[in-house]
Structure 1
């Protein structure tokens, strides 16, 4: 059974190769989405500026523009998720949570409070709170893990320094 999960297993190796190819294809497609998104942002801004009143943006126009901007930023975050996965072969929860928070922020920014119910607002607030708390906990856990690693490395360094120092004293005492 362990052979099934081994990188030496030909089937698993081929399947992982297919997945890596698919992820690379997703990165290419996401790059195209980002470029089209930038063109869309420019088009949205241009069309709103050309509509009467000429060269003036209404609050609705600004919110539309913000929504288009945020969509591109979310696409960039997703692209970063893809490239990090390609580099590390691991999905980083912190980056995924940050992307999700950005998507929620986009939704909050473009909300038209005159057209939604209070239940929707409360649900969105609960989601923002839960995601923010989750992100904060992940950051704290990451900091804790980094601190543990630094302490471990410092102990190893001190142990090696002590060994080197003890070895030096033993050599001096042998010479005497």
Structure 2
């Protein structure tokens, strides 16, 4: 069985038996590691490189001031600086559902898939509720894969720029993983 060293890369074997073996090693030998990540998310709402698309809405969504019932999917770009042309480190994929009839907010599930850097081939899973207009939005980080298995922590988003065509967000994660 080819299992990468714990914390040393993505195992070639991700079968149930190999994962069980990994858990046994974690339980016997490892302490959680604290990690921090800082990067930028870029979304495009228009044009030929659109990254956010509406896929559904309720009959009443078009008259709702809070967009209640609207469902959007996302495939956003992750970069190392706020410049959309800076080095790409991955993508964020998921969905947003506008769920309040009273406030402009949404529930979301997002997977951050890293394609470059220390966590290449690994992912982080975030799920939560977002009050749309707050300066900082905090989300629970509920899991990960690859080198980020069993990740638990917090993701904080801050909108740096937004207009009708695009937005740039600063993303900061602090989390434990094995």
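When percent of Cα pairs over 19 Å apart, for residues 70-165 alone is calculated for each of the structures 1, 2, the largest result comes from 1.
From which structure (1, 2) was distance in nm of label points 7 Å out along Cα→Cβ at positions 22 and 142 calculated, if the value obtained is 2.7? Only structure 1 yields this read-out.
For which of the structures 1, 2 does the calculation of FRET efficiency 1/(1 + (r/R0)^6) of positions 86 and 102 (r between Cβ atoms, R0 = 30 Å, to 0.05) return 0.90? The read-out comes from structure 1.
Looking at distance in nm of label points 7 Å out along Cα→Cβ at positions 62 and 78, point out which structure of 1, 2 has the largest value. Spell out each step's value before the answer.
On the way: 1: 2.8; 2: 3.7.
Going through 1, 2 one by one, distance in nm of label points 7 Å out along Cα→Cβ at positions 62 and 78 peaks for structure 2.
Using relative contact order in percent (Cα under 8 Å, 6 or more apart) for the comparison, can you identify which of 1, 2 gives the largest number? Could you put the intermediate results ahead of the total?
Working: 1: 17; 2: 21.
By relative contact order in percent (Cα under 8 Å, 6 or more apart), the leading structure of 1, 2 is 2.
Each of 1, 2 could give semi-axes √(5λ) of the Cα gyration tensor in Å, but the derived value 50, 25, 18 comes from 1.
Quick check on the output: -31000 is helix-only ellipticity at 222 nm (-39500 (n - 2.57) for each DSSP H run of 4 or more, over all residues; to 500), derived from one of 1, 2. Which one produced it?
On the way: 1: -31000; 2: -2500.
That value comes from structure 1.
Could you tell me which structure in 1, 2 was used to calculate distance in nm of label points 7 Å out along Cα→Cβ at positions 126 and 150 as 2.4? This value belongs to structure 2.
The maximum of distance in nm of label points 7 Å out along Cα→Cβ at positions 30 and 134 over structures 1, 2, that is, the highest value, falls on 2.
Check the numbers for distance in nm of label points 7 Å out along Cα→Cβ at positions 94 and 118 across 1, 2 and tell me which is largest. Please report the intermediate quantities before stating the final value.
Details: 1: 4.0; 2: 2.1.
Evaluating distance in nm of label points 7 Å out along Cα→Cβ at positions 94 and 118 on every structure, the highest lands on 1.
Here FRET efficiency 1/(1 + (r/R0)^6) of positions 110 and 158 (r between Cβ atoms, R0 = 30 Å, to 0.05) is compared for structures 1, 2. The highest value is that of 2.
Each reported figure results from applying straightforward, stated rules to the coordinates on display, with no laboratory input. Predicted model, so just to flag it, every value in this text is computed and none were measured. Cβ atoms are built from the backbone, for glycine too; each structure is taken alone.
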